[in-house]
Structure P
Amino acid sequence: MMKKSLLALGALLLSCSVSAAKYNEGEHYQLLGAASFDAPNQVVKVYSVNCPFCYKYDKSVIPGMVKNLPKGVTFDDYHITTKPPLGKEKAWVLAYAQTQSEQAFKAAKMAFYKKYHDDKARFASADEAIDFGLKAAGLDRAGFEAAKNSPEVQQLLSKWDRGVEVAKIQGIPALVVNGKYLINTKSIRSMQMLDELVAELAAK
């Protein structure tokens with residue numbers, strides 16, 4: 001009886017170990033290597049408001065994922081400056097807005113998304129894009145001009161552009177766990193699968 005119990009326990013432990021590592025490198029995620037960055041215990045979304053799939057993710061995927069993050073794991077998003085049109089100016093507004101409040105940041109971000117993807121409208125100039133984003137965030141141009149070159153705003157833009165090299169690998173949106181595991185978003189079939197994969201990678 002004891003031998004059978006030990007065998008059953010061993011089988012159970014083996015089953016648990018197999019199920020605990022159900023996602024595979026190369027299929028569900030990849031190591032970033034040279035494109036990795038310092039972001040322990042964090043899931044980072046690399047994106048641009050000029051990207052239609054990023055908009056869809058922000059509306060239907062990201063809120064649920066953030067809600068279900070494992071304890072001790074945080075979320076951040078890096079808006080890259082390199083995707084046209086006016087990627088740098090839009091990122092500049094978003095970085096400034098984030099230094100003011102999370103509410104201002106989200107308002108500007110969603111306004112840019114809606115303008116580009118829902119309304120199919122384009123800005124005639126960089127100034128028009130900046131003024132539009134600031135107005136949506138409830139911020140004024142004078143405050144932006146005074147702070148846009150501040151260390152706080154510039155450091156944020158520099159941090160976000162760590163995602164540029166990541167974006168070159170499989171495009172955006174890109175989800176990175178702990179700064180080194182890039183999720184293969186095309187392999188994700190459900191929110192549960194995404195939550196499980198994030199939890200598994202965060203624990204590595």
Structure Q
Amino acid sequence: MFKVFFQSIVLLLILSGCSSEPERIIVAKNSKILAFGDSLTQGVGANKAQSYPSQLSNILGINVINEGVSGEVSEKGLQRLERYLATNTVDLVILCHGGNDLLRKLPKAKLKANLAKMINLIQSSGAQVLLVGVPKPAILLSTFPVYEELAEEYNLVSDLESLTDLLGSPAMKSDGVHLNAQGYRAFAEALAKRINVI
């Protein structure tokens with residue numbers, strides 16, 4: 001009897017370790033979430049109410065601030081983030097940046113360094129980071145490796161695949177590099193699975 005019970009406990013532990021549930025960031029209901037990025041955060045390809053920050057705010061019932069700037073490269077984003085965090089307090093930053101560096105074929109090392117500095121700024125401010133993986137432009141999209149490297153190095157909760165998968169689906173895009181309203185909704189739903197509101 002004890003042997004069967006012990007085997008059941010071991011099996012449960014093994015199965016729980018194999019759970020497909022993504023890691024989650026815990027935030028309170030009165031938290032402020034900052035969505036920081038470029039045109040994909042701004043919501044180019046849909047109207048403002050259909051951007052992923054607006055849709056995520058509706059899903060979670062939490063204020064999600066949209067700080068997306070179309071066309072911005074990571075060097076400018078780093079400067080803007082530093083200014084923003086110097087005068088504003090947030091609890092979580094969803095960092096989705098670097099797509100314009102990749103489109104312009106800027107150096108990988110510079111992109112990684114700028115993203116790392118952004119992560120350090122966010123963590124130094126006392127906020128949590130949810131890192132979003134951005135794909136490198138190609139016929140077959142795949143998330144650019146620096147995002148996985150940074151997620152591992154900083155032990156971050158991340159979503160490395162959702163944006164890449166959605167941008168690989170013509171039905172979810174408004175053009176070659178932006179989502180449409182349906183795509184932003186799916187992106188918001190994917191991010192919501194990584195945020196636990198208590």
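To which of P, Q does the computed value 36 (relative contact order in percent (Cα under 8 Å, 6 or more apart)) belong? It must be structure P, since only it matches.
Taking Rg/Rh (Cα atoms, Kirkwood Rh) as the criterion, the largest value within structures P, Q is that of P. Name the one structure among P, Q that FRET efficiency 1/(1 + (r/R0)^6) of positions 63 and 167 (r between Cβ atoms, R0 = 25 Å, to 0.05) of 0.40 was derived from. Attributed to the structure labelled Q. For the structures shown (P, Q), distance in nm of label points 7 Å out along Cα→Cβ at positions 71 and 103 is largest in P. Comparison across structures P, Q (criterion: mean count of other Cβ atoms within 10 Å over residues 31-38) gives the highest value for Q. Work out the source of 136 here, i.e. which of P, Q gives that when volume of the Cα convex hull per residue in Å³, for residues 23-142 alone is computed. Working through the options, I get structure P.
Work out the source of -13500 here, i.e. which of P, Q gives that when helix-only ellipticity at 222 nm (-39500 (n - 2.57) for each DSSP H run of 4 or more, over all residues; to 500) is computed. It must be structure Q, since only it matches.
Read-outs: derived from the displayed coordinates by stated rules, not from any lab. Please read all numbers here as calculations on a predicted model, not as lab measurements. Cβ atoms are built from the backbone, for glycine too; each structure is taken alone.
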